[in-house]
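Input: structures, listed below.
Rule-based calculations on the coordinates, nothing more; no lab input. Only a predicted model underlies this, so the values are computations on that prediction, with no experimental measurement involved.
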Structure P
Amino acid sequence: MKRLLTILILSISMVVYSQDMKKPIIDIHLHGYSSIPPNVKASWAGETYAQELTSPQNTEMHLQMVIEEMKKNNIKLGVISSTSVEALTKWKTTAPESFLSGIQTDELGQPILSPDSLKILFEKGEVDILGELGLQYFGLEPDVPMMAPYYKIAEENGIPVCLHTGLGPPGGPHSFAPKFRTTLGKPTLFEPILVKHPNLKAFLAHAGYPYIEETIAMMYIYPKLYADIGVLTWALPVEAFYSTLKHLMDAGFGRRIMFGSDQMMWPGAITIAVKTVEEAPFLSESEKRDILYNNAARFLELDPELISSHHK
């Protein structure tokens, strides 16, 4: 009995040690909501285990489950985007050390804050990111005139910009996004903005999938441009994601690819996303570290003391 107890204590100690030694992660692509439909499954995801993901009963549960997932995976910092300033405030108030906030587009397709408000709230530390800009869902190109003052303020104040590129949930044009068009997700549509604003800090959400050749061209020509792999880690069949990620790595962009879960209504997607990257057979440990933490820390220009605290 004594020997069995000793083995049990050692086993528990090893689990705790393993958790303590888990290296830090930054999730550059999260979402917060002011309302959420309960019990919705991610039936369109790429693998059966992801298709079983189910949305929680309400926004309170969603927030708490996201925080639990972050702790479970040692995600030290997450960038949340929302169409609701109230939701952003709630998330940052609940876990101020864990979140940066980004503003999305409203029901008309424009950011939920005016350009002046964006500048003021950024200076006050209440808003950190312009985006995820879901202009594609409203039938808009990134260079639409109403966005001009936002890009100008973002460049002048060093505000990172996240642009939605690539695809969206299946059936969107026939349901929640009648103006959505697949071709509006092409990364090259963002080029006029990068030409006008050479110092803009920007990244392409979803790495422009499936227009990966365009993503490669854009990241080659514009060395300051980053990309995240949000949603690809769990909404694609795993081999399709690995093929995409390897293509980007082979093209030489291993230090500009950032981890993002894009968990949307399904907090459990976070663990799947982390596991999918950690098990990528073609990535070295240093490459995984870059994708899961280092690249985002560099892009966000995190304070060295904060980075150090994340590694304790």
Structure Q
Amino acid sequence: MLNRRQILAAGLAAPVAYAVGSFVPVWAQSAPNFGTPTLPTPGFRKMKVGDAEVISLIDGIARRPLGEEFVKNAPLAEVRALLASQGLPTDYIDVPFTPFLAVVGNRRILMDTGMGEFGGPTTGKLLEQLRAAGFQPADIDTVLITHYHGDHINGLRNKAGEYVFPKAKVMVPAPEHAFWMDDAKMAAAPAGMKGAFDNVRRTFAQMPADMLVRFEPGSDVLPGIRSVAAFGHTPGHTLFELTSAGQTFAYLADLTNVPALFARNPDWAVAFDMDAEAARRVRRATFERIVAGNMMVGGFHFPFPAFGRAVASGNGYAFQPAT
């Protein structure tokens, strides 16, 4: 079992979680002044992509107060006005966490893993949704990781240290792994980021060599699934595109954390982008490409069912959830 020090190192202490880009600092979990987010029922949705099936599996929703710090380069009044124009609350943000399962032939491929046992009471629902959709953790043969923020990797191991998907190869972007496992970078990191480095080591340092597979972004990671470099949110942030029978599903991970804000205004910078300028460039380029290609898209922090279409809107793009 993890002791208190290890739990804090996993990125659950409020200042650490905020600083390293987690959407689930402890103080935001209950958000007593703003109520508790309601989870969708059922918490999964299936769609066909050619001959494949893609299933969104909501791990939970965190509610956090909306402050000046959330959008780094826009006035809070402007941010609130944009939310109000879409009929959304203006004093808090609801942030879903949604991994995706791709069923391709006899393959069961999970994209990101949610918070696992390390979040608050409105998170950690992935396994429940997976079973509701008709699958068991042992059915997963591959886990694709987009980046190493805690809400994407914490579901790989439980508090006892056991691997949650025991038969799965865990495929990770090589530059992302290299950054977070670099002792010199950890030593040079500000105090608020130490917990993120510790959490990566808790998750990956003892992972068996035959389980952990590094890949270079831009390569085909599996038949029909290509990785796409999208550096900026983190040094190795990577997207995945599944193509089957002429149709493409693009998993956008954290390309935009809140589409109502950062798809509509791709030049706005969320507090959690580690390189805001690189993230801005890749966000615009990626949205332009997926709209031109009429791709189905899914995002880890998109509103449920977390997949749909992106369309041009004003100076940016609007996300239209699937119905």
Structure R
Amino acid sequence: MPEHSSLRAVIVGTGIMAQGIAAGFLAQGARVVMLGRTVARSEAGREPTMRLVRTLLPQPPTDWSLRLQCGAIDGWTDWTDVRLVIETVAEDLALKQALFADLDARVPAGVPIGSNSSGFPISQIAAGLAGARRMFNIHYFMPAQLVPLVEVVLGEASDPALGQRLCELYTAMGKQPVLVRRDIPGFLANRIQHALMREALSLIDAGIATPEDVDLAVRYSFGFRYAAVGPILQKEISGWDSVCSAARAIYPSLSNVTEVPACLVDRVGRGETGMKSGQGFMAWTPETTAATTARYERKLQAAFEILQSDG
């Protein structure tokens, strides 16, 4: 196990994202403080976090659980050795703004403060705060303990040099950071993901392909290659001349709708939100949900081992 015992991270929040982020730090030997609205809420997140660490480290050292400390955000004063604070509370702008104002007053100067929000840019969350230069979107992807990417997003007032140091910290922690130089909606990865999703849903909406065939087409063609290289490098390999030629034929017919396709709006309107409701494009039972989730996480771990071959 990598040893980063000198690093102490504070995670504000106790939900699934907080647990995954905390588990990732703990698996690297760091110390973590998990802060909730109450000590009881923080303590309730302890065992789920420990279970996640066990999936990352089947034989964790006997003292690793001592590295997880739980507390309540109100009145917390122990910022000793803290290198990073990450907020994971509910997607409520006023709540986040109030929390960041409080953290700005209490967290020692120079310690970066990040928001895991994917919906609210740090420029809005940190607007008007004296310490806005040390504030960033620090955006993880679910499941946070497995997906390597972390987006470090600069707001209008963020210090780019500090953002670069955060990227270096995450690299040392075994993650793959990217520095996003402006906090546009969706940052980097979600913009690319939603461009694909818009086209996929539009094809389903038009009856051109089934949801199942869309998944197969992505997984067994360009998605298959993306475990090895990203889209830009892949086209460096195959040649940009063919991309340019194909683009001239394909781009005019690509979806450019600015409204969500009806096939998705209608389902969400009926409460068909996927696994959590038992129905999405596919039907789900507790048994199929558990089996699919477990299989998904095993495949992510296998894919991560492939990505680690990059060094």
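Looking at structures P, Q, R, which one was helix-only ellipticity at 222 nm (-39500 (n - 2.57) for each DSSP H run of 4 or more, over all residues; to 500) calculated from, given that it came out as -13500?
R
For volume of the Cα convex hull per residue in Å³, which structure out of P, Q, R has the highest calculated value?
Top value of volume of the Cα convex hull per residue in Å³ goes to structure R.
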